[in-house]
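Here, each number is a calculation from the coordinates, and none is a lab measurement. Quantities reported herein were computed from a predicted structural model and do not represent experimental measurements. Cβ atoms are built from the backbone, for glycine too; each structure is taken alone.
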Structure P
Amino acid sequence: MSPFTDPSTHLAFSVFENKGVFALLIGSGVSRASDIPTGWEITTDLVRRVALSSGIEEQADWAKWYTETEGREPDYSHLLEQLAASPGERRSMLHSYIEPSEEDREEGRKLPTKAHHAIADLVQRGFIKVILTTNFDRLLESALREKGVEPTVISSVDALEGAEPISHSTCYVFKIHGDYKDARILNTDDELDTYPAEYSALLDRVFDEYGLIVCGWSGEWDHALRAAMSRAPNRRYPLYWASRGKLRGAAHDLAKARDARVVPISDADSFFTSLSDRITTLEQSQAQNPVSVDLLVRSTKRFLAGPEHRIQLADLLADETERTLARLDASDLAPQGTWSDEEFRRRVSAYETSTEALAKMVGTLGRWGAGGEKSHVIDAIGSFVAYADNQNGGLVPLINIRSYPAVLLFTAYGIGLARASRWSDLHELFSVELSRPHSDPETALQHLFSFSWKGGDKNYWQKLEGYERRVTPLSDHLYEGVFKQWAQSFFGSMHSFEETFELVEILASISFLDGIPKKKLAETLSQEPKQYAWNSMGIGRSCWHQEMRERLLTRIKSDAMSKALLDSGFSQGDREFLDLAITNYKRASSHIARF
């Protein structure tokens, strides 16, 4: 089938382009792979159990036996009504079909399926927010909580009355027929024929305001649910119906009435897993084309070639800054999301993908610029700090890492400046004040470097795979996972890249002390046992990389290098202060490296 006519492809594009607009309607078919039986399987098993208890011999086809004996086909609703008079009895009867035993757990039965996990992934990423289900089980809730999503669950009129509004909920699960641990479940014909008015009102709203994806629901027994779907007045968004084979009976009629787009599937697991994978591919396809990134970097280098291109260069940087900010201004990067290890990793990747081109341009300007670009780069960094500050509350970790793009630009420019030995401009980058709307101004160094940056908490960055035990996970990731690749576009020969990267971090660390009087710093270092001035300093990977640290400190203390740094404003222009700052740095590094 052509991808242009494939309904699965159309569905993935619809969900991706209309984030949070589609609701799910899932039935027992979604839980089938977990060995929780469907309504038909429960029906035939009840027939078998009742017949065996009455002395009937085992039958090859219990449904056929029931039809021949009773003169009618076995009916889930009718059979439950015959065998259990009250909702409480029916709940108890169904309990064993749903609740996993220890043996079930050991053998992986009656636990969330691949479909449940894929749905939870779509919810956690913000693509699905509303889920209607006729299932009594709690597999979906378990999968969501494994993803760090706490759903608003409605399984009774009482719960509906006190629940968070659907528009304010990260995930809204409406268990239309109830929960298997609640006696108020709905499963007889009378109970399924008419819903409480509150349920009908909620269904009317969902079917009117959301698109719909149906999977694992036969549409056969749920009369009131079919009626709600049929009477929905608007068709703002399409209805997709995932089906194994052709739709029949009531499902066929309903799909035709709603002009549903039928999506052929083999099973719910593969359907939802494929949907999640396709959406991931679409997300990745939005990353900037490497050719486009390379073109921007080459344009930056070309405009640096002569002062007559300064206007074009400023415009190029400003335009890419605005494009990057627009990419970051997406609902899935809002700080009101849900925190989890997976969500942190996703956001880090999204920030890096969106900022890559601009960071490479900024690194190029640091490496090859002559100073005229400096104010434009600082303005760009300030724009991303302002973006991070422009939020109306949310989770603290998500608020803190919103300025990660600014950290990437700050780091890229610093590496470029150090590669070009532009020490005066590097010192100015560290010292520039960033305006903040609700706090005192901070220097770029205080706001964006290492763990002095609010988003630099080690507990965050150890969530990255492979960084769980790192002492300096942020610094290590910036070196290994980001700039070791990005810097190839502007650094030149990479043989000295690690040394330059750590040199920038050491110079940044000792620059934290510039605001301390020399006498006070000397007094602190003279105390016993040996002390050091913390002064909110940040320290990178050289705290544990002792061989590199000693090599770089020897270089910094050399006559030529120290003179260049002091003449550029480092360490208050005072050689004695520089020596004190180096001693302080070595003590702080030794302390941090132990943890």
Structure Q
Amino acid sequence: MKISSLFIAMLFYGSTVFSQTNYSSETLDKIKEVENNVSGNLLLNGEQPGTITERMAKYNVKGMSIAVIHDYKIAWAKGYGWADESEKRPVTPETLFEPGSISKTLNAIGILKLAQDKKVDLYTDINTYLSSWKFPYDSLSNGKKISLANLLSHMAGLSVHGFPGHNINGPVPTLLQVLDGKKPSFTPAVRSMFEPDLKFQYSGGGTSISQIILTDLVGQPYEEWMYNNVLKPIGMIHSTYAQPPAEGIRHLCASAYNRDGSPIAGKFHVYPEQAAAGLWMTPSDLSHYIIDMQLAHQGKPSAVLIGDMVKLHLSPYNDGPTALGTFIEDHDGVKYFQHSAGNDGFCGQFYGSMEDGYGVVIFMNTDFGKLMPEVINSVAKAYNWKNFYREPQRKTSIEMADKEIKAYEGIYLYDDSWAAIGKKDNEYHFFTDCTYAKMYFISPTGFFNEEFQSNKNMIKDEKGNVVGYTRMVGEKEYPRALKVINPDTTNLSNQFYGDIGWYYFETKKYKEALTYFSRGTQVYPEDLNMLVNRAHMYLFNNEYNKARDIYKAHLTNIVRPGYSWEDLMREDYTYFKDKKYDMQLFDRVFDELKVKKP
């Protein structure tokens, strides 16, 4: 039976589950304890833990919602800040969020239900069940077939980590277009990177294949079947996989914000990849799932799954980091299941203990999730979770003038990775693994970061030039990081050239970005993505003619099947426009080359 928008809206209006505010004095004390004991991994120079609202202000978080589980029950739920700042609409426990990849966890429950109903075998070739689309095996799969267990555990060896989402007013691809990388999809086709069961490779693309399998088998829209067979039975009656959510519940939906605090165009993005990223929910709703799994793990009946399926959902697959739908963590012998998530302008995370009934769910309407582990740590301390709470480090630092740090600027190579020291928003930082980390100096050459374990000490040659830095974790010394002296003599991976180029772009050093994109096109002349990024950097560096000549020379190129150079230009145009960059030169080049704007 089709679930109408009116019916879903009535569920929201009629429910009083989230309206509880008359907590006991003991619970109110616990709430205050959680709220007033929030810190990162580091307390510097006598600093004390702060409050949730103080940390939200520090990280520019507009709104946050939390539900805490204690003794297999929702102990309390609370909202902070704004669901929509311009509308002055506050976050409440009823506010719906679209945090992203936690959608995969409930999708896995749906697939496991199909397995227990004998509709699928979790270990059979996925093409056995696909009828509207078939997975195109090639030599990279090495003759091995992909199973649903592979998809749910991210052991299928497939591409496409995640999805950027689409403007609610723009063209939105079908899921089949997403799987084949056809416009208006922003991502390449979902294909094999290596054979299944070889190693862990996170793939939202693989989850999307499981969505097609489900709809092919049940013959119903994904959001309807999942609501009737998973969400509603498990107690998630306020949640929906509908993309976009029905008009009748939009007033309950949080609006999405970039990490700089600017709003996402159209309030939020749309995800045809419902199983991978499309579930709208509240922390209290997700808590019902956690409690159901915790009780089932203790031998009590689940609302959806039988015991064998619960075990598959909560046990590592092939000794990897994931079960079928969750990540399993071992904290010195104490097991927790969890999943984190991030969509454009949203993020979230949940934890549930395997024993004793602890848990927490946090959603925020920002894609910068640094606050989440801090609040989770505070909850773990307040409720005395076994082997979970981490005491912050207490350290002392010295002040360093910018002119002294400037000598350390540059790119550094270490192990199979790279790092940078540079300046962004008038503050020096250490950057690696997509993270801008503040530098705390303990000597004129030595520093540490809150986000990374190692202490670093800059190395100079006999002439006083910086050539690298050492890395120490406790008493253990790791291989040194070496500074790139001349980018034009490097021979890096194309990913490194692209990532370093984008790092310099984000820090508004367009000349340096050009250096790496230019070297990248020399080493990888067939990489059209590298080439178009080089053209973009020419535009941002006000070298219009050089940019135009690159765009013009490649107008007839095909980047990948079904995706042209012009498609690539239009996609990047949309990205820069959404990020509020000055588009005058882009408009000029599109007009001159007669390329249709998106």
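Below are the figures for this structure:
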read-out: Computed -9500 for helix-only ellipticity at 222 nm (-39500 (n - 2.57) for each DSSP H run of 4 or more, over all residues; to 500) - originating structure among P, Q; value: Q
read-out: Structure with the greatest value (metric distance in nm of label points 7 Å out along Cα→Cβ at positions 346 and 530, set P, Q); value: P
read-out: Identity of the structure behind 25.9 (criterion: Kirkwood radius over Cα pairs in Å, calculated), options P, Q; value: Q
read-out: Computed 2.4 for distance in nm of label points 7 Å out along Cα→Cβ at positions 266 and 506 - originating structure among P, Q; value: Q
read-out: Top of P, Q by relative contact order in percent (Cα under 8 Å, 6 or more apart), largest first; value: Q
read-out: Comparison of P, Q by Kirkwood radius over Cα pairs in Å, for residues 362-569 alone - largest value held by; value: Q
